[in-house]
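What follows is a group of structures, each given as structure tokens.
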Structure 1
């Protein structure tokens, strides 16, 4: 496998991961759960 192919696969995987994270942020329940977990860490 060439260097260019590996680089393209790495960029593609990074884009897929970023899109999945951005899709999670469109759900309000995920944000509330994340805030609750963060709050629980410091209380």
Structure 2
């Protein structure tokens, strides 16, 4: 039971960290594309 409670409290933190990592990577790619004069799509 304690393990399940720990999981329920921890997963929003993990998912937020993954989302932040994806957004940071996206913004870096957008900046690199602008610097090179290319498009993302």
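Key figures
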{"item": "Structure with the greatest value (metric Cα Rg over 2.2 N^0.38 Å, set 1, 2)", "result": "2"}
{"item": "Which of 1, 2 yields -31000 [helix-only ellipticity at 222 nm (-39500 (n - 2.57) for each DSSP H run of 4 or more, over all residues; to 500), calculated]", "result": "2"}
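Every read-out reported here was derived from the displayed coordinates using simple, explicitly stated rules and does not represent laboratory data. Values in this document were obtained by computation on a predicted structure and should not be read as measured data.
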